[in-house]
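Each structure below is given as structure tokens.
Values quoted throughout were computed directly from the atomic coordinates according to the rules given, and no laboratory measurement underlies them. Computed from a predicted model, the values in this text were never measured in an experiment. Cβ atoms are built from the backbone, for glycine too; each structure is taken alone.
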Structure 1
Amino acid sequence: MSEQMRIMRSKELPEELRDRIVARHRSGQGYKKISAALKVPKSTVASIILKWKTFGTTRTLPRAGRPAKLSYRGRRALVREVKKNPKITVAELQRCSREMGESCRKSTITAALHQSGLYGRVARRKPLLSARHMKARMEFAKKQRNKILWSDETKIELFGLNSKRYVWRKPGTAHHLSNTVPTVKHGGGSIMLWGCFSAAGTGRLVAIEGKMNAAKYRDILDENLLQSAQDLRLGRRFTFQQDKGLNTFCTHCMLNRIDHVYDV
């Protein structure tokens, strides 16, 4: 591609040149011949002729609002930089944009990334693992997953949700029916459940009466854990993986494995 054609891809053609393209088209010349004769990309020739057929003119039509500071090409370049290096800063992106000849503010770059579905977020911290470590962990998980029984407790609201709900509304419409969350007296009530599952399916589901504590948690395990493992055909040897609920942590010697050291 010649340097002239490359410049024409990024800049608007003069009106006189657009008229010549249309004149040649009306005389019967094809897109390829017009492109070669006037040294204009064939796609640009097609676009100008389509515009002339649609609007009856080659002049630049009024644009809706202020033209964007960043061109489509500039936005694509910024998105590529972010995908190549997600940790790149807005200041570094601003320098990249300036090098491409499109100087703009940091807020403009941020808005352009938002339009592309990219948002700045705090990076999650994860253990430093090599490819060998990840492979070993995956092999361990595949080997052990069929011999693990997981459990968890959850609270279910019987009417709606206790958490705050956000709505998009105009000023003065706070009490419109569509912008409110219905409530009932006494909160509507809730139920606490304990359940377990394995790779083979779900185990028993237990409704918890009152407040959960260590003694009640131990009773639930005594009555439901082994039966669930039997129903799921986990065999005599399996791993019980409980959640991290501190209020259910039990130090009873039958559940705390380290205490069995004193039985030896």
Structure 2
Amino acid sequence: HLRSRHQKVHAIFNYKGKNHLINKEVRCKDDVFSHLYTLIVKPDNTYQIKIDNEVVEKGELEKDWSFLPPKKIKDPDAKKPEDWDDRAKIDDPDDKKPEDWDKPEYIPDPDATKPEDWDDDMDGEWEPPQINNPEYKGEWKPKQIDNPAYKGAWVHPEIDNPEYTPDPKLYRYKEICKIGFDLWQVKSGTIFDNILITDDEEYARVHGEETWAALKDEEKKMKDKQEEEEEAKSKKEDDAKDEDEFEDDEDKDEDKKDEEETTPAPEDDEDHKHEEL
């Protein structure tokens, strides 16, 4: 089960009527090429997930899926002792706050002056604006020292889970004779091919090499060719656009030149005066 939106492979098993998703995050291949996905389940209750015939995840079915209740649970009767001290650091009892520590955070601006037009009767008593106090040190806190009574973090004791029963046959299914696809996608073009169910791990590997691997190089060539064609097409369109813009500029220059040639020159003022005389 692939989730391309989250770039994950969802390995889901049905156990006693309930679906269980793998507890690990398995990343899928997120590109435009075809890929080979393989799930191997072994009689010793181990598994492998392969992508393109390379192992990307492996482990134990019981550990990586929640088929069974946990082997151990926290002892419900165990309680942290009241005198258990889990503070690694404590306040130094000998550290005292300096007498000159307490200073106000804000003080009146010593450079502020009362405006000349300030009227106490109308405006009230004038007070200088407040500014940050450069001597303010914040809240005093005693320094920290190692706690001599520190016992470490309390660990809740565990006991055997009475509801846990091992199942040495987690791997076994009565039958695997159906294949289905449950799809939700927003882009067309997804292809599923060469579906194989077998109990021969080596045969599955070879079959993958003969089918998927035989085509992966051709896919890469097709993709490279497509990108070259798109790049050439884009360049051709850009060149044509630049040529059109150049021709438009030439037309504007010609129009401007024609306009200058057809515009009559202004009459000379002195000549005009003599003619009137």
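Among candidates 1, 2, the computation of relative contact order in percent (Cα under 8 Å, 6 or more apart) that gave 13 used structure 1.
Here mean projected area of the Cα convex hull in nm², for residues 62-157 alone was derived from just one of the structures 1, 2, and that gives 12.8; the source is 1.
Of the structures 1, 2, report the one carrying the highest value of distance in nm of label points 7 Å out along Cα→Cβ at positions 14 and 174. Present the calculation step by step, with values, prior to reporting the outcome.
Numbers: 1: 6.2; 2: 1.1.
Going through 1, 2 one by one, distance in nm of label points 7 Å out along Cα→Cβ at positions 14 and 174 peaks for structure 1.
Assign the value 2.6, calculated as distance in nm of label points 7 Å out along Cα→Cβ at positions 94 and 166, to the correct structure from 1, 2. Don't skip to the end; give the middle numbers.
Details: 1: 2.6; 2: 5.7.
Corresponding structure: 1.
Computing helix-only ellipticity at 222 nm (-39500 (n - 2.57) for each DSSP H run of 4 or more, over all residues; to 500) across structures 1, 2 gives -12500 for structure 1.
A value of 46, 30, 16 was computed for Cα extents along the principal axes in Å, for residues 38-85 alone; which of 1, 2 is the source structure? Structure 1 accounts for this read-out.
If you rank structures 1, 2 by Rg/Rh (Cα atoms, Kirkwood Rh), which sits at the top with the largest value?
2
When distance in nm of label points 7 Å out along Cα→Cβ at positions 46 and 150 is computed for each of 1, 2, the one that comes out at 5.1 is 1.
Supply the structure label, taken from 1, 2, corresponding to Kirkwood radius over Cα pairs in Å, for residues 118-213 alone with the calculated value 19.0. Going through each structure in turn, the value belongs to 1.
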